[in-house]
Structures are given as C-alpha cells and as structure tokens.
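Asks: Below you'll find the structures, each written out as structure tokens.
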Structure I
Amino acid sequence: MTTNPVETHGLGKRYGGTVAVRDLDLTVRPGEVYGFLGPNGAGKTTTLRMLLGLIRPTSGGVRLFGAPPGPGSLRHVGALVEGPAFYPYLSGRRNLAVLADHAGVPRSRAGTALARVGLTGRAGDRYSGYSLGMKQRLGLAAALLKEPRLLVLDEPTNGLDPAGMAEMRRTIRALADGGCTVLLSSHLLAEVEQICDRVGVLHGGRLVAESTVEELRTGGALRVVAGPEDRARDRVVALLGAERVRADDGGALLVDVERDQAPRVNAELVRAGVDVHELCWSEPDLERRFLELTGGDPDVA
C-alpha cells in the first residue's frame, strides 16, 4: 500500500479567539501537483507551516509519509514558504553550499539545483544583487537540495516575469512527472489550471472544495451570439424553456444544455430567420468557480 505524502485529520489552529484553520481533512497523493487556493487570510500559509512542523496545531494531526512532522519525515521534504531568506553577502552558490552542509547532503547538489532553476549564469553573484524573481528561484533551488519526495511551495512564481513563470511551471510539472509530489499555494488561478492535477479551495479556515480542475469547471453552457437578439432569445426559450437561458456580461445567450444539443439550437434559430454569428461551448473558468466557493467577493481573485 502506498503511503500518501500528506494527510491531515481534523487539523485546526486557533490564535486566541481567532480560528485560522478549522477541521481540515486534506490528502495529497503520490506524484501529483496539488493546488492550494484561497483568499488572503483563508489559512493557507498557516496550514503549510503546520505541515512542516513550524507551528503546532491546536487540534487534529498531520502525517507526512505516514509519520508526524519530524526529522524522519521532513528529510524527504523540500519547502519554500513565505519567501526565501539567505545571507546577502554570499553568492547564490555559496548560500546553497551552506544549506547543503546543514542538511547533510553533498555540496555537488548545489550546481544541479541551480541549473534546474536557471541560475547557473548568476550563481557566483551576491544574493543582495539578485532581483525578486532570482531570489525566488534560488529559494526553489534550496528546496531541491535534498532531492525531496515532497515539495511544498508557497506562491512559487511570486516576482517572476512571464518567461520565468512559464519556466517555473515547466520545472514543477517535470518534478511531478519524475515522481516528486508537489503541494503549492497560489493566487494565480490560470497557473493552477495549467499545472495542477487536483485543487483544494480554503475559505475561512475550512476546505470548501477539493477535486480535479476539470470537476471544478463542470457546468458549462452553450454560448450563442445571434441577431436580432430578442428574436434569438424568444426562439431558444420556446425550444428549451426560460429557466435554461440567460445572458452573459457581453450580451450573448448562455443556454444550459448538453454539448450535443448545439446542432438542434442552431437549426431552430436558422429556421426562425435568426442570423447566428457564433455558437460554441463555454466552460466556466476556475476564477468563476473560485469566487462562487469563497462568497463571490471580486477582491479575492
């Protein structure tokens, strides 16, 4: 039986009268990229810190590879949480050498880790001269020194330019394809859609949804752009009923039918003399589902 890299049961954290995390049951499976989503203050970073043994839970428990957080289980874990911290007067390579000594791994791994994050050419420069994106990449390199079986990343693309973000996504996906499990928190929903196998949505300290990205995006509709608009709406309503027809923000009709009903809707509109300009299947994006799950506040996106 394969042991899951991460399992929590009834996990909770309270600070005085404030509940940061409540009754969290979370499972991260081997070899997957698990996206941890939630608005600011939802409890994501608190949860990651409990997983890594940096803070103690108020209730419940954490298991990493079947054991509580400690020297035995954490030797299989690499992490980048709340931004990297290094000696500013040392080079990137020298900083990693110090960390390698502390972790008890060969210094030779520093060069490999720097290459994986695209920092070989700047490895000899002082950390104080690094840009925010370079500092973030060095943090990932540090997390890779132990050649971890589980990688925990908090906002891994923070500060990266578009090319750097794309390279980071490729690196994360390659790590997972190579057998490493990745748990990452992110506020970039498009990023999560591209690289994550499953997603957990945290709101108010509770896990309000957990599924694959595809499952979160269920509930698509047929999008129809046709004119005259009033006649188009009347014909679709007459065919399918008013409860299945609504308008989107751009004035197009969204028809709640199965995808294979598109030819039927198109034929009815053409028979009625309606000009059909566009007819396509529209899936809800992750941002829309995220807003629905977290109360619909546009600021959380």
Structure II
Amino acid sequence: MKFLKNLLTGRWLTGRNVVIAVPFLWLTFAFLVPFLIVMRISFTEADTGGNPFGTLMTLADGVITLKVKVSNYLFIAQDELYAITYLNSIKFAAITASLCLIIGYPFAYFMARAKPTVRPVLLMMVMMPFWTSFLLRIYAWKGILANNGILNHFLISMGFITEPLHLMNTQFSLIIGMVYAYLPFMILPLYANLVKMDLRFLEAAADLGATPLQAFWRITVPLSKSGIIAGTMLVFIPAVGEYVIPELLGGPETLMIGRQLWDEFFTNNDWPLASSVTVVVILLILVPMAIFNKYKAEQEARP
C-alpha cells in the first residue's frame, strides 16, 4: 500500500530513484522484453503460412486454445549436434578468455605503471582497432593466414619452411581471430582497476622483505581480482555466441552455436527451434553468472 501511495502521489520521483530507474528501464526494453519475445517464439509451432513467429494461441468458436510446444527443448537435449556446438562454444570462449588474460594482464600492468603523460597515448593505441570495421579486421587475418598469405610467404622466404602451412579454417585461426578481436575488452577493465591501486601496499610489502614477484602475486593480483573477473566476463560472454569469426576463419571442426543459430534462423527458417537454442544459450551463461555473483556477494559480506 505504501508503494502504491508513493507511486500515485509522485513521491518516488527522487533523484536517486530516477538515476536507478534509467539502467533498469534500459535493461528491461533492451534485454528482458526481447528475451521474453524469443522465449515466447520457442514454445510455438512453426507456422507454414509464412509467419516466422509461430502461433501460441488460437481462437476458434469463441474458445482460446493455448498451445505450448516443448518438443524443441527435448530435441535440443537429445540431438548430439547441439551438445557438440554448445561444448565447442564454451571451450573456444574459455580458451579465448584465458589467452586474453595471459596476454592482456602485462599490457594493462605496463599501462597502469607508465607515466601519467604517456597513459592516454597507450590507452588510445589499445582502442585504435575499434576505429576500423570489425569485419575488415577479421578479413585481414584471412590474408595473413592463407596458404599464399603474408605469414606463409614470410616463413618460406626466411627458409623456415619449404611448403605453406595450413593455418586457415582451423582451430588455430579461429582462436587467433577471437583473441585479437576481444583482447581490448580484457585490457581496459584490467587497466581501470590497476591504475587505481594504492602503490603503498607494494612499498609496505617490500619493507617487510617480500620480493617483487611475491608482492605481485600476493598484493597486485588479489587487488586486481575485480578487473580480472570483469575482463573475463566481457570476453567470455560474447565469445560464446560469436558468429562472424567462426564463419570467416573457422572450419568444420570449429562449429559453434552462433553458426548453428544462423542456419536455424535463415537457412532452415525454423524460428521456434532457433529461439529454443537461443534461450538455452542465454540460460547457460546467465545462470552460472548469477550463482557466481551470489557466492561472491556472500563471501564479501562475511566478516
């Protein structure tokens, strides 16, 4: 009753509530509503009349009939192809996130410890790839990794190999492309975290006899944990559903869920099945994240 009274009288229009409402409204209309539409399509029967959204309710003789189709989810659970694509997507996303962390952490650490006058230049260099079309940058890797591409030409001219290496349409080319594309998403949150770290902790550790390596492992890494988690999530989540890079650089052995979704939506024109695959992908990502965040919040709340 109090909430309804405040709503009717307009007392909820405080600065704090308005600021909080903006991201909630954005998430509602940009994520929740589209997700509910996709979920609705996943429970429908494919309409042969040309309606890709399927039919959930029918009205005949004054009777509304609700038809909820769950066979799409049963088919996904039983079909080995979807299990392989899900596992491949998670595997390649995890490898990409791990390599981005290994490569990106030294970059972010160097940027955070550089002179304040140099940091904007380094930050701009990390962000410069975004000034070029994503598609063009991925196509450039085709020219580098092709059998007659730049890399093979260089290795042959230097005498390291006698025949071109088969690098394109392999797991290697896929991982190279994904690491290249998502590396800035790992560096930026790590840099934002490391640049704010109080260096007096490292000075105290040195005064207590810790070596630089011990101080790094026991002080810097734990204090940058939030940046590591943020960067890993920023890389892992979009990498799971990546379509362009597997399509251009990957081969048959790199089948991922993004390519499978494209086939279901636009080749097979089976929107209900494709929507079911989408819902499962989202749940496979969001549910573990929610459990992890809950566990992390409970750990931080403990005295």
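Asks: Given a value of -10000 for helix-only ellipticity at 222 nm (-39500 (n - 2.57) for each DSSP H run of 4 or more, over all residues; to 500), calculated from one of I, II, which structure does it belong to?
Replies: Of the structures listed, the value fits I.
Asks: Let me ask something else. A value of 1.06 was computed for Rg/Rh (Cα atoms, Kirkwood Rh); which of I, II is the source structure?
Replies: Traced to structure II.
Asks: Output the label of whichever structure in I, II has the greatest value of relative contact order in percent (Cα under 8 Å, 6 or more apart).
Replies: II
A short reminder: the numbers here are calculations on the coordinates, not readings from a lab. It should be emphasised that the depicted structure is a prediction, and the values quoted were computed from it without experimental measurement.
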